[in-house]
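Laboratory data are not the source of any read-out in this text; all were calculated from the coordinates shown. A quick note: this is a predicted structure, and the numbers were derived from the prediction, not measured. Cβ atoms are built from the backbone, for glycine too; each structure is taken alone.
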Structure I
Amino acid sequence: MADKRTVDGKRTVDQIERDLETTRQRLAENLSLLVTEIHPKIVVHRTVEESKKTLRQGIADVKAQARESADRAKRVFKDDSGWKWKSVAIAGIVTAALVTVIVVSKKHSRD
């Protein structure tokens with residue numbers, strides 16, 4: 001049986017009780033959400049997942065940059081028309097000069 005008495009002249013006891021129950025449910029849901037947000041295990045899990053995502057993105061970025069750098073370096077020596085022999089010769093001469101310097105400096109350091 002519904003209670004028809006009014007408490008404040010506007011709402012019945014039943015209306016106030018329903019309002020209180022609705023407020024309790026909302027409070028329970030908010031508390032549950034809060035616990036989910038601040039529970040240490042959940043915070044750690046969320047942080048780990050965010051770190052993994054950041055790391056995966058960083059690795060993908062580095063791979064893309066490495067691919068781009070390799071392609072740029074490759075274009076120095078070869079393009080669609082074939083090898084760029086002048087660039088290959090220059091690289092060979094520079095490499096031979098460096099090897100010579102290293103060998104000579106090691107030979108002199110032993111003497």
Structure II
Amino acid sequence: MNDDNLKSKIITILNNCKGKDKAILSDHIARIFDIDDDPRTNYQTRKLIREIIDEGELPIGSCRNGYFLIVSQKELCDCIDSLESRAASIRLRKNNIQTAFWKGRRPVQEPMF
């Protein structure tokens with residue numbers, strides 16, 4: 001089954017998972033559609049869901065219980081807060097890596113020509 005067909009089927013499943021209390025795990029989605037995936041990470045399944053989100057057609061949220069369609073303003077706010085927190089954490093980690101790299105080093109000037 002190609003990615004577009006899988007995404008269409010995932011959308012059908014997610015349309016039945018309205019609200020955080022009806023979340024479905026990526027592992028369950030992978031098993032339903034027999035997606036060839038690493039059961040420890042479900043990378044392929046999560047990638048397909050990210051692509052659906054990036055297409056901007058469905059308000060898909062996630063929680064530790066899986067993925068769901070956002071149906072309330074509270075769920076939307078919770079989802080946005082979680083994403084903002086993760087983004088801030090990633091920015092902090094990036095800054096800490098840069099600081100650790102440059103600690104005790106002088107920047108090397110690249111030749112202009």
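A value of -17500 was computed for helix-only ellipticity at 222 nm (-39500 (n - 2.57) for each DSSP H run of 4 or more, over all residues; to 500); which of I, II is the source structure?
Numbers: I: -29500; II: -17500.
Checking each candidate, the match is II.
Name the one structure among I, II that relative contact order in percent (Cα under 8 Å, 6 or more apart) of 7 was derived from. The value was obtained from structure I.
A value of 1.4 was derived for distance in nm of label points 7 Å out along Cα→Cβ at positions 26 and 66; which structure in I, II was it taken from? Attributed to the structure labelled II.
Here volume of the Cα convex hull per residue in Å³ has been calculated and equals 184, so which of I, II was it run on? This figure was derived from II. When distance in nm of label points 7 Å out along Cα→Cβ at positions 42 and 90 is calculated for each of I, II, the greatest value falls to I. Looking at distance in nm of label points 7 Å out along Cα→Cβ at positions 34 and 98 over structures I, II, structure I comes out largest. Here FRET efficiency 1/(1 + (r/R0)^6) of positions 18 and 74 (r between Cβ atoms, R0 = 25 Å, to 0.05) has been calculated and equals 0.00, so which of I, II was it run on? Structure I accounts for this read-out.
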